[in-house]
Structure formats: C-alpha cells, structure tokens
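Participant: These are the structures, in structure tokens.
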Structure 1
C-alpha cells in the first residue's frame, strides 16, 4: 500500500572512491539499506556498472536479494539495469523471481547504459544503445503481459515462442521506471509503455527548469500509444545532504565533493573541468544541489514541486560518500525526521491538535488544577508544594499562579 503523500529513497549508483576497501563498501551499502528501512524510507535503486573504478556494483539483483532478507518494507530496484547488456528474456525472468522473493518489493529501473567504457568492453557501439534499450523494453513488456508467446528477432537478440516461467507476483507486474537525463529519449520510452520515470537530470544545471517539459513529453507520447502517465511514478534524483545548519552541511561535504568530481568525473570519465570556483555552493544557489539544514532542503524540494507544474511522486537521494559515514547516516536521519513529514501529510493533524490545545489550555486544562487540589483537601491532606505544576507538566503555575505555589 502506498504511503500518503510523497515517497523518498536513494539512488545508490554507488559512488565509492578508489582506495576504499570494495568489500567493506558493498557491505556498508547493504547495511545502509537496513538503516533506511528502519527510518521509513520508501525506495532504494541500486546501479549496474562494470568499469572506471568508482561504481562497483555489477549486479543490482544480488544486492536486492541480500537487502530484501534484512529489511521489512523498503522497495528495492535496479537503478538501473543497462538493458543493451542483457538478453531481455533473462532480465524479465530475474525480476519476476525477485518480485516473488521480495513479495512485491522489487522494482526494475531501465536505461541504455551510462558508462561508454562498459559498452566498449562488451563490443556495443554507443550509437546503438538507446535503440537497443527500446527494443529490449518492448520485449520485456510483451513478456510481462503473459498473454501469448513472444516471437521477436532483432540484430542483437532473438526470442522464439518465449513465455515467462512464472507470472509476476505483483499485479499486473512490478514497478518499472525509465531513467531520464535532459534529453527527450527517456520520457518517450516511459510514455510509450505508461511507465515511471527516474529523472536523473533534475540535479544537473538547467534540470529544475526542464522537468515540467520532460513530463509533458511523456504524457504526449503516452496518449499516442493509448497509455496514461501517473505522476506518483515520477521520481526526481537529487544530490542532498542535511545537517543542523547550512554552514555545517556544506563543511561536511565540501572535500568529498571535490574528490568525486575531480578524480572520477573529470579524470576517469573525461568531463571538462567546471568553470566555477566553488561549484558546490553555486549548485546550492541554483537549486540543483540540496545541501543545508532541514528547512533549507525542504524549501529546495518545494521549489522543484513548484517548477514541475503539477508535482511528482518522489525524491531520491543521489547517494554518495561526500561526508563521513557518521555524518551521512545522520543526514538520512535528519531528513526522515524533519523533511519527509512535510511532504507526506503526517504533520497537519499533529500541528492542528497542538494549536487547539494551546488555544484552549486555560478553559480545558485549567480546572484540572482545582481538581488535583480538591483530591488532597477531601482527604484532609495538604497540597504538596508545586504538585499541581508537576502534574501538569510544569505549566500550572502560569495558569493558576496565585492559587498554586511553585517550588
């Protein structure tokens, strides 16, 4: 059953700096998924990569299976499965099995493959990756319908009277989302099948301004194919970090951001160096990086809601190792305690009850002081000094100071 309001989670690529013990890093990732489950996060998407040293999970399915045994309610998905790297029949079979093993908590994230070096080692031309992803997704959706055997042949895979061994556990199937950056390709693929969207480009320069247009593309494509889009299935992936105040949050992540950006994205992946002297601070000012106090991060999310022209279903942390383990886990806790409730409708009744009690404290709680005093006098006992105050949480003196002494 879906939670009231917005969903929250993480997009775990993962990003672990070269030099970090990889065995411990993967174990820490699974342990962190347990922590997020305890805190009440809704989703976690785990990436698939095969080169360049940082994103060291090759099989998100293995992490999903391990984490599913150690968690209770968080949904676990691939973020994303690079469809051109796999035969679509095998992708469908694996995720149907995970759907059963997790009792409906598995999700499939789809993409063409993010690292050119992965495709190079597999002998896949980058120019074919988007087409192959679309062909694979067509085949997977046909299999999941479980209506008739699927016979299909392309220049890179073939299926002959293929059918699923197991029907999906979820009805009609597990959650599926397509990764999207800033191009129309992702929204078009999602719209064709009426699937969810993982907007990875929302945290890139120009991302907040582009998200509304991307959703319109998905809706227009869906209409052409007789499908409908649901905004609850639209997730934005953002770099976020929360601390008690803005200065502390920036201080905790500043060095880690530089290490990741310079050694991975610039040196290993060949991205040109940024022009800004302080890209982290500039990203925060532009609203593409949400780093700060709970209030600051909540305002950043609200800005994205306002720019989306109708809202979206969830926000996912772009998980990273910018801060220490302790500060990172504390960030997730602060976010769960003070940011998530603002977008889940869980504070309105609590706040309304508080305001009602505050407005009526004199007329409703005040007579209790006299009742407490009468209980003693009826028994022929003196009222202990300050008793009424303590019985009412220390506030009776403010309501009946003349009649009730305080100690």
Structure 2
C-alpha cells in the first residue's frame, strides 16, 4: 500500500475524493464539494464532529452539513470500538460471558447482567426463586437511578453549569457504596447468576438502601427547584432537539426518548417480568418530544424507582437466592468448600456450564435505563450459545439522532447528544 503524509501537498486529490465520498452519504448527488467551494460567503460547509470530540464519547462521528450556524443535514458514523462481543459470546459459557455484559452500557451494568441471565433462564427453562427476583429488581432500579444521575449531571454541564454535576456524582457515590456491599464491587458488579444471584443482601446493605431511599427524593426536589425554571437551562433545552411522536415510533426510539413524545412504552408495564406486576409505579411521559421533556421523564423516573425499591424491600420474602439444581446453577460456596459433590458441580458449571436444549431459540428483553435491552440466543445444545444477538437501546436511539439534529443549531449539538443519552459501549457491539 502506498504511504503518504497528511501534510503531503503532492496528494491533493486524495482529500477531495475522500470528502466527496463522505458527502455522498448525505444522499444528495446534485451538490458536490466543488459547488460548496464556490460558495462566495463561505456559509455552507461540511464539518466532521468527532470521533475525538469529548461530547461524542471518543467513538461517535457526526458528519454535519452546515448553512452558517444551522445544521441542514447530518449522518452518523459508528463502529470505532470494534468490540465484537456478540462473536465473543459464542466462545464463552453463558456465565463466563456475564462480565462482558457489564461493559456494554457501563453506566448500568446490573441491568445488562439481569437481561442476559433472563434470556438464558428462558431458553434453559430455569425457575428463579422469588427472593432473587426482588433482589434483582432492587439492583436494576439502583442502576436506573445511577444512569439517570450521570445523564442529568452531564446534560447540565453541557449547558454551562458545574455544580449539579458534582451533586449528582455525590449521589452516585452513595449508590456505588451500596453496590460494593451488595455484590463486592462498586461498578462492574456481575452480581446476577444464571438461576438467581451470587449472594443475599446483608442487614447493613438493606439499611444503606433504606437510608438512600429516604434521603434521595429530597435531593431530587432540590434539583427541580434549581433547574426546572432556570432561564439558561430551560432555554437551552426547551424546544431543542424535538421529534414528533409519529417519527419516534417509525424510527423505533425506546426508553425515555420515546416516552418524552407521549408514548407510555415501558416493558415493566407492557410486558411485566420478574415481580414488576406486583409493585405499583407510574410511567412518566411528556408530549413535547424535546430535550426538556426527556430531562423531565428521567427526573421523574428516578423517583418512581425509589417507590419500586421501597416496595421490593417490603415484599421480598425469605428463602433461596438461587435455584437448587446443580445442573443449572452454581452451588453455594459452603457446598463447594465442604463437600466433594459441591466441588464437582462447581467445576462442571465452570467447565461446561448450562446446556439448553439443541435447536432452541429465544428472545428476552427488559426495560433498561435507556430503553429496551434484549438478548436473542440460539442454542446448539452445548454450554455456549450458537448465536447471540443483542438489541441495545443506545444503538436504536442513535437512529433518531439523525432526525433530531436536522434543522438545529450547531451550538445545540452537544446538548442534544446528551439529551438522547447514548452509550457507545453498547452501540458498537
């Protein structure tokens, strides 16, 4: 391959050909780079934003066509992470693949764990004890709050403020302290196990959760007073990044992004899983479909998550935390350390793992913080999937970003990206 330097003046056609190829992705063949160069006022241009831009997570590239300060059209370019975790899953046992799910939407690892476990449990016909389901629900709702807190802190910082970012991270630290006691890790917790959870909640952990649920709502109310009528924050988000209900449905937006357009789509209500049909909560929705509506939905969802956690603590029964079937779940450490059978079962689960029936396939989805997170599995009868495909909400919501950005000001690009709240770790699967 011929080598060249980006400063090499002897290769002038390379850059123009490259730009023309990029511009063709905007699907406008009647306009070329030459015509743009003839623009006497220089108001029209093509701008690459990212992937190195801080607001694009280092791996999201935006190709923007500008008319002055206005975005006339745009295209997204993803795939810079080259993760390939769906292919990696084919060479791992189901439980071995669990830590990889933590690194998808790394702002809510617990939700990813639960979604994957539920898919395996469905295809392998494993029944999870009721206590374990309530523990999973508590972990998922804490993860939802943690994810929304980062969204809120980062979005407010994108509009020029710092204090709220620090305050939200203070609350996230409290959640991380809970997770540290919850499963032994602060961030990528990997607490769920196929057939249940790794360990029960300690009395100290339950007290920490109760204390958080009592104090956190007051923090949210304080943020509402600061932000909801703040002139700068309101003007930077109200009417910005608007998408209609019809377009949101056609594109397939999910999570708070579609609920902000008036569609009350929440899998916890529409298709209840675990014990969500036994707890009482509302699905916050708005009609405006703009950045401010998305912010309000997530703010209210955090308070609904607190309600769910409180009910889970009250309703959680005593009992097992993992199915008592040595062929389908890891034995407890007491069995491993003090019985030969337990040690053999632990070894077999690590070496072979759960083996669903040959030729069976399933799809299972949960309501993750960013929307519908689903796992599709095809089994060949072995302890690892023949195929695994992941429907990630960030990837789905990025489809809507192209529609949302058209017609907006370039100064609002960063705020709009923050409002959609994508995580590239689960987009570049």
Structure 3
C-alpha cells in the first residue's frame, strides 16, 4: 500500500494534515515541533506519547484524542501502518474558556493571543464526518475494509502507562439500562415541575454517556446542535405532559433555539440548555399551582402570562366570560391574593429583569418589549417594585424576587 498516496487522498478531501508513522522517530519529532503548542496543555501531542499510542493501538479502531484546548487528533492502524490525522477542532473554545484554562494550568496570560491563533488555524470538522471520509478512503485502497469502532481518549500524560492507555469501557447492557432509567427520571422531574431535582437527574443521564468510550454516541447532550435537539424535544414533551400550556413551552424553546444558534462554544450551548430545562420545569410548577384556581381565573392567568407584552383589556375578558369587570376583579384578588394590575406588572417586570441581565437592549427597548409604551412610567413602576432604576439593576446584576 502506498501510504503517501493514502495520506494525500485524506488531506485533499478534508484539507487536513495526515501522516504515516512507521517507527520513524523523526516524523513524530517533527509532528510535535509543528503541532504541539504546549506540552502541559497537550501532553498526548508529544513524540513520546504518540509512539506509545502507536505501539498500543488495536486494529479496527479509530482513536480520537481531545486535548485541553479542544483540538483533536484521529489515530488508527490500517494495513500494518499507524496514521495520524489532524489536528482539527469539532467545536470552538471561547476567549473566556481560554483565559480560565491558562489560569487553571498556571500559564502566563501573555500567551493568550498566540494560543487563540493556534486554535483558530485548524479546520472545523465533525468527528463522524471525518471518520466516514477516512473509512471511504480506506475502502478505495482496500475495498473489503470492515467498519471501524470509534473510541475517545481523554486521558492525559500523567495517566499514560504501557498496559492501560487504550483500555476503555464498552457500552454494556447495564450501562444502557442505567441511562434510560436516568433519562426517565429526568423527564419525570420536568413533568412533576420538580426544579430541585431535575438537574440532578439530567446529570445522572449525562454521566452514563461520559463513561462510554464510543464517540458515535453523544457524550454530552449539549456537545452539538443534534444533542440539544434531542434534549429539547424530550423536555418539551415532558412539560406538555406536566400540564404546561403549549404557548409557554413554545416561547421557552424558541428562545433557547435562537440562543443556541448564536452560541460559539459548548459551554454556551450547555448554559442555554440548562436555562431552558429550568424554565420549562418552573413553568410546569407554575401551571400546577394554577390547579388551585377556578377555571375562569386559571385561564385568565394563562392569558396574562402569554400576553403581558400587549394591552390587557379587562373589559374584553369580562365580556367574553359573561360576567362584570368588577366581579372578575374581585374573583381574581380573592384567588390569587393580588389585583389583576399587580399581577400584570409582576409578569412584565420579571421579563424585564431577565432582559436587563441577559441582553444589551436599551431601557426603552425593554420597556416596549414588556408592554410599557411609556418608558418613564416603566421606570417608575420598576423603581416601585425593586427600589432601584432599571439601569441600576443592570449595573448591579442582582436578581431580587418580585
């Protein structure tokens, strides 16, 4: 087999570096010199580690190395040769994450710009797509090549030893069963509106993926948009079964979709996902609390929560319910403990505080979005509830209860 032609085939298809190592130490030395930014951040990128991997790797496996800065290598044996493909990235790491990483590793922040340029120079490639292309290349040279098993190596230099470097746990029946049990518990917590336990149940489900070395699975539900789609769909249906109004579910999930679309890192997607889960679970709990109200007041509360940004016409609602406006007001105050005006203001201000802390929208824009056409009146109402102006609230970054 012509290994040079094989490597060029992969490089030309994917615009990525590919080399073959056949016990030529100079090749690994040159690889380290060219691609290892820092041995502390990338201990598996050193010539010593790669040589050890080459001697330990088993036929029929794709091994993906993921380092501290989110660059990756694909390693495999084929036709008696050891190949290294990469580096590449499958997700961007944010500036904030890079700063935190350097601080955690005790490295100078002065290398931040060089590190960022290093990370940005590699192609963004989906792992499954990469392995599909490499397997297609193999079959171009050896048509009867069988499928390869995908493995992930997340261990680092201090963990390397001759006997255990490639040892990885397989997905067993018990592991799969445990994951489904955790997922069911997670969905049940949403359906019950149990905000206290829902994230614990989700962590149980994700931990079963973390123990898997099969990278064809989603190691984390938020590793990419596909994982987010899965968890969003499951959470949405659980919230619907819990009695949450579909309009509220759609509002929460659509907002999350937009935020994920603008996310630049896995950590940002993860935060959006967790916020969405909490919001859905809380919405279910709020919906269940409405069970204590009469049908009329329950429907009115749902209407206000979905239309607080619009002009609320109490006369129109009363007329549609075939009762007087005064009687509707008395019923609402008796069952909820607050007036309709107070309830509408609370709903609007809760949304306003969220926008103040999560967006760069101006005060006047937020005022209009939450239903106040008069910005001065919005500021007056906000100050009454929070004892500070919207600008002061944004500056303090606080979140007092309404």
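Any read-out appearing in this document is the output of simple, stated calculations on the displayed coordinates, not a laboratory observation. Note that the coordinates shown come from a computational prediction; the quantities given were computed from them, not determined experimentally. Cβ atoms are built from the backbone, for glycine too; each structure is taken alone.
Participant: Kindly point out which one of 1, 2, 3 the value 54, 24, 17 was derived from, the read-out being semi-axes √(5λ) of the Cα gyration tensor in Å.
Facilitator: 3
Participant: For Cα extents along the principal axes in Å, for residues 67-226 alone, the calculated result is 57, 42, 21, so let me know which of 1, 2, 3 that is.
Facilitator: 2
Participant: Taking 0.65 as the value of FRET efficiency 1/(1 + (r/R0)^6) of positions 107 and 243 (r between Cβ atoms, R0 = 25 Å, to 0.05) derived from one of the structures shown (1, 2, 3), identify that structure.
Facilitator: Structure 2 accounts for this read-out.
Participant: Matching task: 2.1 is the computed value of distance in nm of label points 7 Å out along Cα→Cβ at positions 267 and 331. Pick the structure from 1, 2, 3. Show your work: numbers first, answer last.
Facilitator: Details: 1: 2.1; 2: 3.4; 3: 5.1.
The read-out comes from structure 1.
Participant: One of 1, 2, 3 was used to compute mean projected area of the Cα convex hull in nm², for residues 147-298 alone, and the answer was 13.1. Which one was it?
Facilitator: 1
Participant: Hey, relative contact order in percent (Cα under 8 Å, 6 or more apart) derived from one of 1, 2, 3 reads 23; which structure? Intermediate values should be presented prior to the final figure.
Facilitator: Numbers: 1: 15; 2: 23; 3: 11.
The value was obtained from structure 2.
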